[in-house]
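Computed from the coordinates by the stated procedures, all read-outs in this text should not be read as laboratory data. Nothing here was measured: the structure is a model prediction, and the numbers come from that model. Cβ atoms are built from the backbone, for glycine too; each structure is taken alone.
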Structure P
Amino acid sequence: MAGRAPSPRRSVRPRAGARFAVVAARFNETITKRLLDGALRALAAGGVPEAAIEVHWVPGAFELPQAAALAARSGRYAGVVCVGCVIRGQTPHFDFIAGQAAAGIQRVGLDTGVPTTFGVITALTEAQAFERAGGDVGNRGAEAAEAALEMASFVETMRARPGRRGK
C-alpha cells in the first residue's frame, strides 16, 4: 500500500539443530572472503553455532547454483547462502555470468523449498564491490545470511501450520 513504512527487519532464531551452508565463489576471492566473513558473523548473531555452519568453495559465481542445489537437496541444511562477486569487464561476459548466477540461485530455492539466498555482488568496478563487501554500503554476505535465517524460520512456520482451504 502506498504511504506505508517498510516492515522492520525481523530478529529470528533458527530452530534448534538447524544447519546452514555457505557456498562461496573463489573468483574475486579477496572480496568474496569479506562477504563470507559477513555471512558467518550474521549467522552467529542469529544464533547458529559455528559447528552448524559448513562453508563450501567453488570456482566462480557461475558454479554457485549447482553447488547450492547439491547442498539444498542433501537434506542437511535449513538454508543455503551463496556469496560471490562479479565485476563488469569490457565484454558481455559479466551479463551472462551475473544473470545466470542469479537465476540459478533463485531456481534452487524454488525447486527445493530450501531457502537459498543471493549474496553475490554485481558491480561495475572493484571499488563498488568493496563498498558492498563491508564498506559504506554494507555487506551483501551478511544481508544474504540474514535473509536465509528469516526465510528458514518462515518455511518452518509454514510447514508447521495446518492448511486452510476455502477462506
Structure Q
Amino acid sequence: MTTKSTPGKPDASTRYQIGEVAERTGVTQRTLRFYEEKGLVNPPQRMDGGFRLYSEEDVNRIEYIKKLQDLLGFTLSEIKEMVEAEELLQQINATRRPDRDLPARLQRSTTILTALTRQLEVVEHKIEHLGLLREELHAKVTRVTGRRDEILEAMKKDGTKPAGATTH
C-alpha cells in the first residue's frame, strides 16, 4: 500500500499504486489503463511523477467490473452502463436526507428507479441471450444424442461393437 492511515485496515484515505491494484484485482496494469480510457474507472489521483494512486473505492469498482465481465460475460458497454448506474445510486445514497421536501425526495426516488430499471434491462437482455444460447445447445445435444442412439442401434443390428467396448 502506498499510503494508509490504519495499519492492516484500508479506509477512505488509503491509496494503492497501479501494480498493487493489478495484483489485488487480478487484472493487468494495461487493463486498468484501458478501463480508465473507456471511462469505466474514474481517472485516479496522481503522485508527483505521474504515478496513479487508486482508492479503496476504485479497487471495489474494478472488482465489480471484473465480476460483470468474468462471471456474467458483460460487454464493456454493458459494464459501463451498470457501473454508471451504480455510481449514481451511491451518490444519491450518500446525500440522502429524510428532511428533504417531498418533491425533491420524489425526484431522487425517480432517478434511483430509472438507474435500477436500466441495470435490470441490461441483466434481462443478457439473460435472454443466454437463454437462447441454452436452448440452441439443448437442441444440439438432443440432435447428436439421437444420431448416436441411431448409430448404436444400427451397430447392434449388424453385430458391430462400439469402439472401446469391453465384453463381460
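Out of P, Q, which structure matches 12.5, 40 when Rg and Dmax of the Cα atoms in Å, for residues 57-128 alone is calculated? Of the options listed, only P reproduces it. Each of structures P, Q was scored by relative contact order in percent (Cα under 8 Å, 6 or more apart); the highest score is held by P. The greatest value of distance in nm of label points 7 Å out along Cα→Cβ at positions 49 and 145 among structures P, Q is that of Q. Identify the structure, out of P, Q, from whose coordinates helix-only ellipticity at 222 nm (-39500 (n - 2.57) for each DSSP H run of 4 or more, over all residues; to 500) was calculated to give -14500. Going label by label, the one that fits is P. If you work out distance in nm of label points 7 Å out along Cα→Cβ at positions 73 and 97 for P, Q, which one comes out largest? Largest value of distance in nm of label points 7 Å out along Cα→Cβ at positions 73 and 97: Q.
Once FRET efficiency 1/(1 + (r/R0)^6) of positions 89 and 137 (r between Cβ atoms, R0 = 35 Å, to 0.05) is evaluated on every structure in P, Q, the highest one turns out to be P. Thinking of P, Q, which structure, once FRET efficiency 1/(1 + (r/R0)^6) of positions 17 and 153 (r between Cβ atoms, R0 = 35 Å, to 0.05) is computed, gives back 0.00? Considering all the candidates, the number was obtained from Q.
Here percent of Cα pairs over 24 Å apart was derived from just one of the structures P, Q, and that gives 60; the source is Q.
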